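Enquirer: Multiple structures follow.
The numbers here are math on the coordinates, done by the rules we state, and not lab data. Since we're looking at a predicted model, the values are computed, not measured. Cβ atoms are built from the backbone, for glycine too; each structure is taken alone.
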Structure I
Amino acid sequence: MNYTYYIADVFTKQVFNGAQVAVFPKAEGLSTEQMTLVARELNLTETVFLSKNVGVENDFQMKIFSPLGEIDVAGHPVIAAAYILASCGSLNLNNQGHTQLVLHQNKASIQANISSSNGQVSFIQYTRTVSPVVDYFTPTEAELASFLGIDAAYIDNKKYSTRLVSCGIPYLVVPTFYHETIREAKFDLAAWSQSIAPQTAAEEILLVSPKTPAQDSDFAVRLLGPNIGLHQDPPVGSAIPTLAAFLCSFDHMQKGTYTFAVERGDEKVRRSVLNMEMDHKGEDTLTIRVGGEAVQASEGTMFIPKV
């Protein structure tokens, strides 16, 4: 059977930037095995499959796959799904400019708000509430510098400090003084293996800098780690709750609502800008809102046989 799919560039307003996400807006009838094969065939970071919940307005089942298998939580697919559903006419857009969309995954339901004007989507935002866990057991600065390929003097130990933060997935969050440090870092697996880093249970490293060359962003971030290729600069949507929890773990962050723009990549590497709002109340849970723009890059049809 033929299925129409779209590829959206997410957290950008310029085609060929941001993160590429494939979306099948009418995936009814596809099995988990078929979805797995399709995601492997497209070979994008994430492929989204949507099925309409009959009788409920703007309510869909959502499944997300990487080429390696199904993913439970991700940020970019929510933005991509909302944008494509609105753009291809599968949503009833509110004339007042704000439309609610509910996406049901295996473990949770996500509510997204779509801002539009004259039927054109301008901004999408979704909400998540997480229960962060912060650990201060981290590698020394010398160890961090060795497996990141950077100068230890560039690791921020004044305003911030390295911490292990988990909102479901443990990240080793390493703050740096300069944007250039993030872009020039190169992960060294041998040095990582010889450090105490594997004992922290961190699956990936989130490099963070409060300095960026762009005026439309407050932080620059980049993911590195043993499962990330040397020249990759993967999407960071899933790590945004971790960044919010990291910032809130410092005493100088007073309670309140904060809004930040987070940059991933640069003009040479599919730059993304993610908008993050967080309600810092000093409680065990943290509510964040992640938003951004998207553009459609392509449309295609795939014949998917039964397996």
Structure II
Amino acid sequence: MSLSFARKLGLTAAVLGCSTRKELCARFRALNPATEFDLERSFKWLQGKSLPRSMTVYDDWARLLGTARGGTWLAGCSVEAFAEEVCALFQADAGELQARAAVFLGEKAVNGDGLSGEFVCYSWAWSPFRQGLLVRGELGLRPAASGKVGAVYSERLDGHLGEFRGSGARSGRTLHLTLSGAEGEHMAQSLLVAGRPSDCFCGLIQGFTVAGTTEEVSVSRIVGMRLPERGGAQGLAYLAPEQDAVVADLGQCGYAAGITAALAEAVLRFLGGGDDPRPLKVAGGDLTEIARALALARRGEAQG
């Protein structure tokens, strides 16, 4: 809750045009000279280390923003709900507001683009036993050394958790990740990332099928969106590629009921794009055919 409160204060500073804690405190003091929102207390609040002990701070906050929802609602609402409220009150652009809030909170030091976080992902199942199904995964992104992005991608398949760890590099609005599993499996993701804040991405995921009887190189489209605060994937990762199934899964991940239908439609539209939306497979038989043709060609060349 302390971190949520800090992020909501960052959004407040951004929408009010405050660039420093001193300016934000001045806005509270101008509204209520006896306010408990002062520099000393706000330092810990904005670091996410504590919360106000008095509800009068929340009441002052509600009056400052001009919201009819009141201080109690401000104290308990999610960051997403708070952002929607202030954007509506001030006719602010959500993306620009989040970016300014990140700068106010000092989050521009590493990767300065809001890329860090947890994302829910959808792609096509690679397993020959699960053809035609979707796989829901989670991708966690964090700042890493030398300006890189640390990544952990996980899928909960048939009762076990498959996890791939690694890092990548971002260039503009592209992000390429190179990941490895616990037993040396390899995976790569080449993604197009949204602008600041980076709340969604889409691209290609490539690796080797580990659930089949033979080795295959597999490539699939993948799409991901930032998980809501306190949200997370639930249950096994396989889903039917149907609107109702994706809507229900997004709801279990914590997305508000009012947006799950539109999100599910966008996910399925992207995954179903192209002439053949299923994963592209390169199997051992393909290699055998090429090798046989090459051997026959060389034999003929030698005989000639």
Structure III
Amino acid sequence: MSPVVEQLPRGGRVLIIRLRSLGDCVLTTPALSLLHEYRPDLHIAVMADHAFRPVFEHNPDLFLLPQPTLPEALAFRPHLTLNFHGGTRSMQLTAASLARWRAGFAHHSMARLYNVRIPRAQEILGEERTVHTAEHLASAMFYLGVPASDIPRARLHLPPSTAPEAPHGPLAIVHPFAATPEKTWPAERFVQLAAHMRDRLGLSPLLIGSDKDDFTPFREFPCFLGAPLDEIKMLMSMASLFVGNDSGPAHMAAAFGLPVLVFFGPSDEVVWRPWRTKYELLKNAAGCAAIPFDDALAALSRLEVKA
């Protein structure tokens, strides 16, 4: 039987479910690019939670960004629904879509709801190794019938009419926060590094984080607290460098092709390293606090970013 993508009618509708999180959403965009490039006639929609919709907004590969509700899943009338999320709500959305082909990874806990079960990326790619998240997601497209090829960089897009006002001097986006202590490089070292970028490299550090993060240690620098993702995208598009912990903003920076300096604790760097951009990755499995300041200075020097 022909692969699913080859059986889709001209102008067929494909629903991708990727509710969250930030890094996963960003790293879904290479898979979308592969599908759109092979079948530009398809009407591709992505369902994402409200906070993460800006990752997909203005993406020319997409036809629609419906709300992640059961009625909208049904109203889109997809021929193919591909569940990249795998949780209970995404399974409900998959079932509600009534798509002829309901696809998802075979390891998902409720994979019995799929009539197309996608095997391990290693089996699809023919390589028994740890794969990056971008490779994992793209492998689903290859299994469904998109010809195997190089997996492109993630892409984020601004509104077509947007003309960002250039900052005063080269901008360095700094994200000094993370979900857990072991993934967080110490605040005082971020302060030292930001001062070095400002005083020695002629860069303008701008710190970003949520409105729940403690910005007190960074009060000598400009800070954006709780800026929505569409504003963060704008800042990234104007920046010359990203420095931060292993978290979603690092993947946003890579999607804009920025040089990235990222600190890793116990997370698997093969799975979550910056994808297809120039980067320096400093890791200590015991936690980011064990990464010396001098190592960060040396890594920054290797990136060769300066005013």
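Enquirer: When relative contact order in percent (Cα under 8 Å, 6 or more apart) is computed for each of I, II, III, which one produces 17? Write out the running numbers ahead of the final one.
Expert: Details: I: 22; II: 13; III: 17.
Clearly, the read-out refers to III.
Enquirer: Where does the value -8500 come from, among I, II, III, when helix-only ellipticity at 222 nm (-39500 (n - 2.57) for each DSSP H run of 4 or more, over all residues; to 500) is the thing being computed? Mind showing how you got there, number by number?
Expert: Details: I: -4500; II: -12500; III: -8500.
Source structure: III.
Enquirer: If distance in nm of label points 7 Å out along Cα→Cβ at positions 119 and 151 comes out at 1.8 when worked out from the coordinates, which of I, II, III was used?
Expert: III
Enquirer: Which one of I, II, III has distance in nm of label points 7 Å out along Cα→Cβ at positions 23 and 175, as calculated from the coordinates, equal to 2.9? Intermediate values should be presented prior to the final figure.
Expert: Numbers: I: 3.5; II: 2.9; III: 0.9.
This value belongs to structure II.
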